[in-house]
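Next come the structures, one after another.
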Structure 1
Amino acid sequence: MKTEQSGFLLGIGSNINPDENFKQIIVLLLNSFPSLSLSRVLRIPPIGMNSHRDFLNTVVFIETSQSEQDLKAICNAIEIKLGRDRNDPARKMKDRPADLDILTHISFPDDKQREPADITDEYFIYPLLEELFAFLTGSDQPAQQPGVSLSTEGLTFGQTATTIHRHAGTSNERVS
């Protein structure tokens, strides 16, 4: 790990064709950023909405000096590309192919003690935040439940926290 990293935490989810859409979200993010560090991917029942479709969720750290506004534009474009209607006033209560939320700007190692409740009120991702913080700071954090394994373009991720680097060739590379 580098001594200092600064960027944004994203909460990512999908519950419409989640296995396929989730892989696409990661690939599309890698088109805009050279690397992503992400927690394991969990299958979580929908909370606060009436749906029978489970979500796949993860937390991603993107090291970047881009503005929050520029990052939000990238996230919105990914959601739209995968079929989310960003103009629907009820979009927060509906099933969705892609949901990318900027949680906070963060710096490591300075913010490594930050509490998940200070970052988001989405309590179901607290374990993912804790795991990602531990991963980024080289601390031990045992996973409380197994992650979902996803594979795309020769890349497998989701079972544990990891960093994925974009390569200019035909595939990406995961570095644990």
Structure 2
Amino acid sequence: MRNVQQMIGLPVYLKDGKLVGRIQDFGFDEFWQVACVVLDTKVWFRQAVRIVKWSDVTVIGDDALFIRDRSAVSTIERKHLLRSFHTGLIRLKELPVYTVDGQELGRVSDVYFGKSQGTQIVGYELTDGFLADVFEGRRRLLLPQGPEGVTLGEDAILVPASCERVLEREPYAESDR
């Protein structure tokens, strides 16, 4: 599995080794699949962001991403970055996660997607706050049926009641390693 927090900050290169930027964020489509990589910005007044569509990424390594060519980098207005991990209009990070019967499981601190399963979100790392993370560790919610039954709303994520039973407690958060 890949997690978003470990990929933020990785360099993005062209095939010829030219650096085009570093990953700042990930953009998602309406089905919450990874749609683009948001690059660190060098755009005036930060009213726009530079992105690379996920389909233009050719290699996803542990230490870098490679894209097909310079034309893959485009600039969009920041207001058009609708869903993202932490910089868009709708942010996945810090969204509360509830079961459909009203039990709060925590807030999103990281997102996982499968290496071989494409870009669909397959799990969340949840936090109950700094002290709980330090003393108890973060919890990982892997979605056994994938996105079936999960509602990703603007203000909360709703998961089936059975998800409470599949939470895994981590001694310390993987994204903090």
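Here, each number is a calculation from the coordinates, and none is a lab measurement. From a predicted model like this one, the values you see are computed outputs, not experimental measurements. Cβ atoms are built from the backbone, for glycine too; each structure is taken alone.
Some observations on this one:
- Ranking 1, 2 by mean count of other Cβ atoms within 10 Å over residues 74-81, the structure that comes out highest: 1
- Per relative contact order in percent (Cα under 8 Å, 6 or more apart), the highest-valued of structures 1, 2: 1
- Structure from which -1500 was derived, helix-only ellipticity at 222 nm (-39500 (n - 2.57) for each DSSP H run of 4 or more, over all residues; to 500), options 1, 2: 2
- Distance in nm of label points 7 Å out along Cα→Cβ at positions 34 and 154 derived as 2.7 - corresponding label from 1, 2: 2
- Computed over structures 1, 2, mean count of other Cβ atoms within 10 Å over residues 18-25 reaches its largest value in 1.
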